[in-house]
1. I, II: which one has semi-axes √(5λ) of the Cα gyration tensor in Å, as calculated, at 39, 12, 8?
2. As an exercise: distance in nm of label points 7 Å out along Cα→Cβ at positions 26 and 74, calculated from one structure in I, II, equals 1.0. Which structure is it?
3. I have 1.3 for distance in nm of label points 7 Å out along Cα→Cβ at positions 18 and 42, calculated from one of the structures I, II. Which structure is it?
4. Work out the source of -28000 here, i.e. which of I, II gives that when helix-only ellipticity at 222 nm (-39500 (n - 2.57) for each DSSP H run of 4 or more, over all residues; to 500) is computed.
Structure I
Amino acid sequence: MPNQPEQVSVETKKLKAKLEVLEARKKMLFQRFQKSFDYIKDLNKAKVAEYFTVGFHSLENSKIQLISVVEHINLLSLKINDEFIPSYQVLEAADDLHCHIIEASKKPT
């Protein structure tokens, strides 16, 4: 039984590594929303409008991925620390940006 604490430590290291990857993915996905939102103020510029339109097409998929990643982050965090309180704030923020982006996409440039 003396190996158990070491095994737990190795398992925890693996979970933390997975968590780090998921956190990076979450950040990248959220940045897609932020970037599209930031384009809104300059939609009168042809190149910005083009980037906005191209990015707009992948936002729904990014939203689905973000939901999944946040769910996995919360589950892994609970495995690492049973006192962890799951958070969905990033989803609320992304949803807010998404709504603004959808409304902007409806307006003529």
Structure II
Amino acid sequence: MGGMFEKVLTASDVSQKLAVPTEFLGDQYRGGERLVVMDTQAQKRYEFVLSTREGPYRKPAFTGEWLNYCRDNQLRAGQIIYFWKNDNEEFYRIQVLRDLMGAGPQ
């Protein structure tokens, strides 16, 4: 499994579920997969569930511990996250890009 994306968070992303870009799915995901995700700042693991709809418009989204991640990081609409997987690792990584720019939670 591979894939990466960067996303500006919306209000529904931080209050319900994270809408994932469709390109992330490729042919390797069907929906229902549980992805182990490492928060690179806190070094804490989460389990996100990749949900999709049936049919041609699959509308992928992360559920599971996604909202826990949002609360733990005090995420707000307008912030940017980066999600990726290194080839040599069994888990994905996520990072809030605002921390890379030196800004903290407000």
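1. Going label by label, the one that fits is I.
2. Working through the options, I get structure I.
3. Computing distance in nm of label points 7 Å out along Cα→Cβ at positions 18 and 42 on every structure in I, II gives 1.3 only for II.
4. Corresponding structure: I.
The numbers here are math on the coordinates, done by the rules we state, and not lab data. This is a predicted model, so every value here is computed, not measured. Cβ atoms are built from the backbone, for glycine too; each structure is taken alone.
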